[in-house]
Structure formats: C-alpha cells, structure tokens
Structure P
Amino acid sequence: MVLEAVVFDLGGTLVYLDDELDRIVADGHRALAEYLNRSGHRVGLQEVREVSVRVFDAYSVFAETSLADVDARVLYRSLLRHLGVWDFTDEFLVGAVMCFYASVTSHYVLYEDALEVLTELRNSGLKLGMITDNSSVDSHEFILGRFGLHRFFDSILVSSRVGVRKPHKAIFMQSLRELGVEAADAVYVGDAPERDVVGAVNAGMKSIWVDRGDKKVGVVKPDWTVTSLRQVAQTVRTLV
C-alpha cells in the first residue's frame, strides 16, 4: 500500500453534538412552528412534531433499506403540505429547512484535535476527502463553513447530494474518482462501523475506526482501531 489519500466521515468523527439528540430535535420542531406562525400559517407545535416525525420516520425506513438519499428540501415539501401549507416559494422552503436544522448545527462542536490533525495531514502532501451522510445539504454546508473545514479537503461528498448514503459502494467510489486515487491507496476514517468500515471494505479501501465508546464493531472488522484523531495521524504516519 502506498497511501495517497485519507477520507473522513464528519459527524462523530470530526465533530460531535454537545446535547441529547431528542432535546435538539425538540428545539428544531419548536423553531419550525414559530417560523410557520410568523409567516401567517397557524400551526400548533404538537402538529408540527407529529407530522415531522411521521414524514421522517417513513423516509428513514426507506433510506435505511435502499441506501438512497434525497435532500431535506424534498421531504420538507411533503411536510409543509401535510401541515396545510401549499403555496410557498423556494426561499420559504429553505427557510423552513434551516429553521429546524439550525437547532442541530448550532450544537455541533469540533473535536479538540481535529484541526491539528487535518493540518498535519494536509501539510504532509496527502489528498484529503470527506464522505458524510446528511439529509440537508444546507445544514452540511453551514457546519463546514462554521469550522472552516472546506480548506482542508480536495473532495467533499454529502449523501443527499450524491443520492446514496453509506455504506453504499457508489459514494466511496465517487470520492476516489474525485481524488484521483486507487482504492488500495486510500484509507477511510469514521466512527460508525456499519456505515464507515463496511462502506470502505465494499469499495476496496482500508479503514480506521475511531472508537468513541458508543458503537460496536460488527462482522466486518476495521484495519486499525484508534480512540482519537491524534491516533489517526500516528497510524497514517506508518503508512506513508
């Protein structure tokens, strides 16, 4: 193996949520209800919560089984119509999406060693890529912009833009094509074994599992297991 590229996951690997997801989602529902009411649409919080959960739960079942992904704007068109909001502009739609996702994105925190490690790897001459599952391209771009992460990566792929999510082989292969490297010369770094490790293996890549203590490895094993991004950098040094 002649390592040429390191490809990262985002959530749980480079950034993390600083609060319980249920509370964050509840705040998002509240923000969406307030946005709709400010715009003249009389919708109760409970109705927003119930419709949102129904729409996203139904989609999640489909997405998990098919590994297909669409942008949240598509889902929010359905959500708004289920709430009785039929006549709206694209600008209003984006506003609705971001009202909810602003609650989520504001709770993301960068792991303390992330910038140090990304800088080291970038300066070493390796190509860097990112593959992340995110149902909102708008939210994804906000997170990257907030932490200034764009500057480190030669290729950034988000599932809802590509149309498939991890561990689908296609999104990994697209990353390799954009980076201009062979699978055998790239390693994928992620915290979710069933998505990150399995996806890397599907594509013929090596994998580094960042064990944050909240997930277990399945049948497919990572090539290396670490507990921090600094250990990712140490592992990579042995491969170049």
Structure Q
Amino acid sequence: MLPDSVIAMRMGGSMKTIGVLGGMGPVVTAEFYSRILKLCEREHGAVQDGDYPHILINSMSLKGSSESGIRNAKVLEREHVDGIRKLDRAGCDFVVIPCNTAHHFVERLRKESRTPILSIIDLAVARAAKVGMRRIGLLASESTYEHGLYKRPLAARGMEAVYPKPREIKELTAIVLDIMGGDRNERDRNTIRRIVRRMRKEDKIDGVIVGCTELSLVLHAGKYPVRAVDAMDTLAEAAVKNAYG
C-alpha cells in the first residue's frame, strides 16, 4: 500500500522544492542527493519520477575552502552568498547546506536569502538532545572546531562539546582529504573508531556527533562504538520531511 504522501502527489498534490547549496565538496553533494532519494523511497514509497520532490542543486566550484575547512574566509563567504542568490532566483522553497563548516556564514546567508535555510547544526544538536546525550565527542573539520560552531548550540541546551586531541584532529583532516579524493578505506574507518574509543575511555563521552559531511561517508552512524548522530542524515531527513509537507 502506498503512503498517503505519494497517493496525494499522484492525485495532483504538490511538494516543496528543495534547494541544495553544495560543492563542499562535490563527493558529499552527490552522497547527500543519494540519501534524499533513498529516504523518499523508504519513507514515502517513491517509485515514479513524480513521486520525488523537485530538487535544485547548486554544486559550487569553491576557491576559498580546503580539507581543513575555511582557507580564505572573505572569498568563501562571497562564494556562498553568490550561491544562495542563484538558488533564490531558481525558485526553491527552502535551502539546505550539506556542510557544517559553511554554517560559519549562515546568518549572513539568511540575510541575503528570501528563502528559509535549514541548519544542519541545529538539527544535529536537537537530535543529540532528543536521544539524551550530554557529553558529546565532536568529529569535525579544523574550522568547525576553531569557530566553535557546535560548542555554543550544545551549551545552550546544557550539553558539552568534547574535542579530540590536536594530533587526532590532524588525523581527521587527513581522512577528509581522502574522501575528497574518492578514497574510502578501512584504515580511515579504524582511525575514527580508535579516536572515539579513546574519547569514550579518557574523556567520558556518552555519544558522538559526526559534524563533518566528509566524515559521514567513512562510517555509518550505527557502526560507532558509542551512540552517534550523523549531522548529514538529520539534514536529509529534514529536507524530505519539509518537501512532502
């Protein structure tokens, strides 16, 4: 039996148009699109072309970013503003950005955009709170750590962000570079497991937020040695929920 959402669409109902501001990096954007399609199939029984929402993807070619996150903040902010304006003109109903580090610019982007922007960080923090996490190991880019993009939202909900050691952060950056180059390997998966086990034992974390979309491609949330919230999964779920209304 088809879900009510698909029956409604096939009877002439309409879905909202998703705008994806991507290119951070392109491999992640492709994976994010794939996760949206799988959610449409699993949650809404999508089969025919018209069962899926309209999705506008602006996969940008960025000069201001690197595997560490933000290489040139002024350039990267300008590139993001240009990207969000293009999605505005294209006529999407809301925008999602499958990149945690990009949310360093989210308030500026919201001022520039007529279209609502969902926050991957707010969604991940809300999910962590819902499942009862309190002391959270954060796996992220160097720029996300530097700018405290998760620390403040977590603290506002009475939760604490715990960072890996500096050498572990460098290991995570190396993994991000592997993913950017299309290399997914067991060595990187083992490195992440080792870092999380060490944080569980020494830092007493009770959960993990995968707060970098490249790292989301390395290890499924269910494969971590502690409870894990994958920020990209929460964003994909919110995008599909909003599209089907």
Structure R
Amino acid sequence: MVLMLDDRSDLITSLSGQLAGFIKGMEPKDAVITSGEIVTMMCDQDLFDMEKRDFIFEDEESGEEFLTQSWYIDNPWELSEATSKHIKRAMYLPPMLVKPRKLTNNKSTGYLTKDPESLILGKGNHHNGDICLDSLNRFNSVALSLNVEMLKDITEDMLVDSEMQAKINSDPKRKEQHEKLIADSYHVYAYLVKNGNRFYLEHKNDKRGRTYSQGYHCSTQGNSFRKSIIELADKEVVEWNMNPS
C-alpha cells in the first residue's frame, strides 16, 4: 500500500482503513484502531515517513477560518521507473476474453486464474443455500463487445456535468483518482479491442437475490457512459411487424 504512494502521500486514516480490512475477528472500530497502531509502529521502525500538515478551511456560511492538522504517510523508498509504472498499472481485474468457467457452488469464480470466492455480495452474507447458479452462469456466458465508433467520438469527461466537474477539480486526491480511472479504462478498452473485441463479465448476487455485474472499467451497470459503450457481441437484426396477424 505504501509503495503505491510513489509520488504522492496519503492520510494515515486512509491507510489504516485499508489495512483494517485484513484484520479478522475484530469489530470494525477496533480493527481501525489496531491498524493505526500498527502503522505508527512501522513508522517508528523507519519503514516509511509520517508528516503532520496544517490546513485552513473556511466556513462557507460564516466565512470563519478553522485550522486542522492531519497526519500523512510518505513513501521514502526510491523505486525504479519500471516498478513505478507496474504499480500504477495495477487495477481491478478486466473482463474475461474467454468464456467463464461454470459456477458450481456458492464459492467459485468464472475466472480461470482467480481463487474461488463468495458469489454473495456483502461482508458476512455468505451462505450455502440456493442462489440460482443457473442464472449467474447464463449472465456470465453472454458475450459482449465495445462500441468502438462511440469511443472514437465521445469521452467520459464530456458527460460529466459542471457541478460534478467542479467537485472533482476542487479535491486533488479525487481528481487524481478520477484521472487514473479514465486512463486505466481506456487502457482496458484498447486491450479488449486489440484482442478481438469480445469479452465476458462475471456476475454475483446480493443477499436479496439481485444480480450485479463485477466489471469496473467495463460494466453494464456503471454510469451512463459505461453502459452505453457496451453492446452484445453476437448481434441480430430485430424485425418489426407493423401488421401483426
């Protein structure tokens, strides 16, 4: 996690929150406190640096200014250019280029190189009851493709409204995350098109039985842009009969 802070820093609370997810058998609050203590001890051993920074915030209504102090984590280790690029390219698994494996139980995956995991979304929701694996297998087996012509003419930023764009630009971290998402997404788009423009998404259920695609850069349930660039790979002409018998 710290090595990913190659050319930037992050709040200690953010790093502790990520680390807390790996601590099992604790209440969330206790896990965050414990992870914060672990991070502090690692800093004491010079594994990375911590820095306190002052920030002044202005109340929009009263105009009064407030001073806040936050601790930030800095990565002191110098990485090679190749390693830095490799870390920055780390991302959520892209769609599959081959038909997914058949799901056979509630802990399985359609990916060929991924360890089995719960098909029920949400921490602590896993069970071995019926979740209709036939339905998930049917969703997984539908071949999809990207609308290349649309990708040539329209970018995702063109569909972001001015209010949201202002929020993104006002927060450096949020802007950085947004720009990385866009860059990673177009890397995935190019990869999929180069490899035949035919791919498959994995799907999971929530505890109420609703189905969600597990794509991140490509998703049939993403924002309006991401939904609009995906279409069926096997296309058919739908004929409209104006005078049905």
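Points worth noting:
- Origin of the value 2.6, where distance in nm of label points 7 Å out along Cα→Cβ at positions 52 and 228 was derived from one of P, Q, R: Q
- Which entry (P, Q, R) yields the derived value 12.7 for mean projected area of the Cα convex hull in nm²: P
- Between structures P, Q, R, the calculation of distance in nm of label points 7 Å out along Cα→Cβ at positions 76 and 100 yields its largest number for R.
- Computed 14.0, 44 for Rg and Dmax of the Cα atoms in Å, for residues 92-147 alone - originating structure among P, Q, R: P
Rule-based calculations on the coordinates, nothing more; no lab input. Treat the numbers as computed from the prediction; the structure is a model and nothing was measured. Cβ atoms are built from the backbone, for glycine too; each structure is taken alone.
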